[in-house]
Every structure is written in C-alpha cells, then in structure tokens.
Structure 1
C-alpha cells in the first residue's frame, strides 16, 4: 500500500531483486528521514482543511444570496476549484500524509471524498494504491488499463467500432473527455459499493447518497430546474477538467515497464515512470503538490509541503546514479502527454 511503502521500500527492493538490489533507494530514504521530511505537518493540514471548508461555505452562501439568477453560474468555476482542493485533501488522507492514525485518516477521507464530493474513498484508495505499487505497468496499474483511452500499440490494435474511432482521435479528445470525469467518478463510486463489505457499503453508500441529495436540494431550492441543471453541468465539467489538468502530466508518455523484462527496484520503478512539473507556489497550489510526482511516488506518506524540500535530494541522488529525472514546464508536460496518446493512435489513422 502506498502509505506504508516508504518505510519498507528499501527492503522490498532487495527482496524483488531490482538493480543493485537494496542499494539504490536505501541511502535516499535515510537522507530524507534524517532531515525529518517524513514527519507530520498537523498544523499545515489543519489550516488547509479549515480554509477549504470556509471557502466552500462562502461559495454556498454566495449561491444562496444570489438566488435564482443566471449570475449564479459565475460561482460554478470557483466551486469546481474548491472541489479539486477537497479531492487533494482526500488524496493526502488516503496516503496517510495528514495523520498516522488510520481511523482519523479514514474519517478525513470519507468526509472529503464521499460526503463533500460524492466520490468513494474506499474505491479511490484501492485503485490508487494499485497504481502506486506498479505505475505504468500495463498488467498491474489500473490507470493504464484499456478503457476510453489506450496507452500502448497493443491496446490500440484491439479496438473495434466506436472505440477504434476514439483511439484514432484520443489526443484531440483527451481534454474534452475530462469534462465528463466529475460524473464518471461518481458513477464508479456507486458501482464499487457492490464490491465492499456490508458495513463499509452501508457507511459509504449512505454518505454518497447524502452528498447527491444535499447537492440536488441546494441547487433546486435556490435555482429553477433549468438554471440548476446548467450550474451542475458547468460545475461538474470544470471539476473534471481541473482533475484532468492535475493528473494528465504525471505518467503519460513516461516509461512503461516490460512485464516480461527486467524487474526494477523501487527507485527506478517510481522515478522512470513519473514526470515532475516545474513552477512556483501557484503551480504547487493548483496541482495540489502532484507536480512533485517523482517525490510523491517515492515517498507516498510524505506531507505535501515537504515534497519540494525533498526534491533537491532526489534529483541529486538520481544524477549520481545516472537515472533520468524527468522535469518540464506545465505546457510542455501536456504536450508530451498528448503526443504519446497521438502516437499510440497513429497506426489506426494510417489504415
């Protein structure tokens, strides 16, 4: 699981026989620990959670005060941005970045995921843990499984009918498709309830239904049905786009391990498949710290504000070992990701 991977990754590397088994990641882990970068940042997260809650309450208050007016749609973009902040908090809770107490972390995740977003904390955590364990592994990472998008030529070759057309044009369609992601996450969350144990299903299902009911009640109480539908469509589309902008640059177009080839150790498995995004405080805020994707994958339980502090250590360590450390600007990161999707669909366009 990602939240415990940091503490055992050096032992795991030795056990799985990665390059120079056990020797590549251990020195970096010691250096990070010695600087206290795996320590908790309770006050930082408390301030962030409180500020996000107040901002959400402010937008809801503004919506109520605006009333049944088309001007209310101007509040949909800031609400989408705040929903993304809420998702980032849930993400950090799932990785035990906020607290080492599993029960408290789960409570934070359930409130920010199920209740505030209508997104199943259990479903997301299970899926995301599998991604962290084997990023970009075609057989083990659910994020690169063939679905609406495909990520390898082999996956593209199996496409038929409408999906074949999607693959031919997937680079052009990527960002338009993210407009549906907000709704898709909710659909997947409800579908996953069937997998969950009865007690977990009852709790998560109740919170998901409560979110949908509260969201619909708020909009239909304040706005006419037409305006409420327009607000929801704009809000959910922008929320999905924001998430797409945050996640798209992280792994698309990076190395994909050969399932039958050399097994990488923890350091290479995480560094070679991840891409960092350069930028300042605004980039850190907008992307929720995911712009430090390499550091996040190496140390999933590291608190978000420590990722930038760990970056010089990780970069130097990779340089000493001759391991490529991918980092680029925001615009170029999207160019690289879309180029990969475009190249995967190229054989179908040539037919």
Structure 2
C-alpha cells in the first residue's frame, strides 16, 4: 500500500481506511514540508497495531516536515510499527528524528527478517545505532547511510562469519557548512575485511563536498565501485581516485573547476580495469587525451556521457573528428552530448 504524497486530503482518505490489516503490506509515506502532514503520517503509523508490514518508507519530499514535529511523538509512532510488524524486510527513512533506542526496538523485533536499511539525514542516529543493526541483523544485505555513521566497527560487523554476503553499501558524504565537519578515515584493513567476506559487494559513494574537505579520502586503496561527485572536485582528488580505486565501475564528475583532466583520466583508464561507465559535465579534457582514454578502456565502456563543451580541440583532433575515433574504439556509434536549445 502506497500512501503517496500528501496533501492532507490524501492523509485523511487513508486515515479512514481499515487499520487492522493482517496481510503483509507495503507502506510508503511521502509528506510535504508542513508539520501537519508529518503529524498525520505519524497518527497513521500509531494505529498500525495489527499489520504485518514488510516494507516501510518515510520520506519528506520537501524538508523539514518530520524534523519539525515532536521527537517523542515521532519515535512513539514508529515504535508501534517496529514492535508489531515482526517481519520488516525493508526500512527507508530519510530526514526524521528516529534515534538509536528506536533502532534497538527494530532489531529486537525484526532481526531475522531485515534485509535493507536506508537511513539518511537522521541526525539523532549515531554510528552505534547502525552498528547495533549490523551486529544483530545477520541477513542484512543492503545499507544506505551518511558517512558520519560509517566506522571500522561497522564494516567488521558486516564482515563477520555469521553475516550473509553483503550486496550493496551506499554512502552519502555531505557537508552543508565547509569546515564544520571533520571526516574520519576508515582503515584499509576494515575495507579489506568487507571485500574478503563479500567480494561482489557494490560500494556506492555520493560526494557533495567543497574542495578543501576531501583531505581524508582516497589516500589509501578504497574499494568503491560507483563514485559520484556532485560538486567541483580537484585534479588532485581525481588523481588519487585513479591510483587507489581499482574496483571502480562507474565515475560521474559534475564539475572540476575547468582544469584539464588529461593525465587524471588516462590514469583512471590504466588502473581502474573494471570501469564501464563515465560521465563528465563541467570539466575540460583535450580531444587527444579523451581518445586515448577510450582506447585504453575499449569496448567495456558501455556508458559514456560527455558534454560536448568538455572536449577541447587540439593539434591532433577537432570536434568534428572525435566521434569517428571514439566510435571505432567503442565498436558502436558515439557522439558527445549536446546541451539542448530551448
């Protein structure tokens, strides 16, 4: 059952429906920015006493909503679901005042069934709360969290002999205020333990940092498979990615301050042997270096999204010639992306 996005009218319609359901259900609450919508969603949660829920989602489509309401009211309503469901397999909660004690209740009642936990922008949850889930939910296969919740202890818990092979770890590295968050480093031994236990795990990292905040990252081998830079990233950091991310499958760079990335891109092609997808937007690469990158990667490049403005003509190739050379190495017709004219 998907509650959908409310308007309060939608909440009222659902609120009047039957709350005592014994079937295994899917509940997704997507609320707008108003506190009233969040409180209406919590009122519904508090009445789900006889529902065997398998999937629960609580998402604010426009913040702050859930964060504006009483923390005790929210946690009390959420606890009703955690206590009564007994069969939760997927929990996705973003931008809420959920806390560590409520996660312990989740674990106490659903440790045998929980397979997916997505918990982003929940400031009252600590790394200890996430560690509690990893320690007790041995069937957990997918986890999404903010970087501040990540720890060596968490990775080691996911790598224990009793834990199933882990499949997907998404990490959002976000800083709203430069210089106010100090990012801890994760030991290489902890990453190695996770990869040894779950060699096929996808590790996805989304970065929304300012350039001066990358000091902690990619100085040692990091087993990331999918890497997205949502803000400008320096040549230095991309150079470290090329040297220390051998499992990299997909790389997306939204911007890099218009510094030519020739050497960094070729380094990535040489060392990231699993790379199959690349996206570049507000960057600069010479046509010759880009063709060399494609030649080194060859036909394993299944996705190649490059804005035309990224490619800089040089003495060897013009923009009119580049698509022919790239197409030859890819084994299929390829053209750079063009910004639409509206």
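Rule-based calculations on the coordinates, nothing more; no lab input. Bear in mind the structure is a predicted one, so any value in this text is a computation, not a measurement. Cβ atoms are built from the backbone, for glycine too; each structure is taken alone.
Determine which structure produced the value 24.5 for mean count of other Cβ atoms within 10 Å over residues 117-124, calculated from the coordinates; the candidates are 1, 2.
1
Quick check for you: by relative contact order in percent (Cα under 8 Å, 6 or more apart), which of 1, 2 is greatest?
1
Comparing distance in nm of label points 7 Å out along Cα→Cβ at positions 85 and 277 across 1, 2, which structure shows the greatest value?
Structure 2 gives the largest value of distance in nm of label points 7 Å out along Cα→Cβ at positions 85 and 277 among 1, 2.
From 1, 2, which structure was P(r) over Cα pairs in 20 Å bins from 0, in percent = 28, 48, 23, 1 calculated on?
Answer by label: 2.
Tell me which structure, out of 1, 2, gives -10000 once helix-only ellipticity at 222 nm (-39500 (n - 2.57) for each DSSP H run of 4 or more, over all residues; to 500) is calculated.
So the calculation was done on 2.
Quick check on the output: 2.2 is distance in nm of label points 7 Å out along Cα→Cβ at positions 141 and 173, derived from one of 1, 2. Which one produced it?
1
Identify which of structures 1, 2 gives the largest calculated value of distance in nm of label points 7 Å out along Cα→Cβ at positions 77 and 221.
Structure 2 comes out on top.
Assuming 13.8 is mean count of other Cβ atoms within 10 Å over residues 37-44 as calculated from a single structure, say which of 1, 2 it is.
Only structure 1 yields this read-out.
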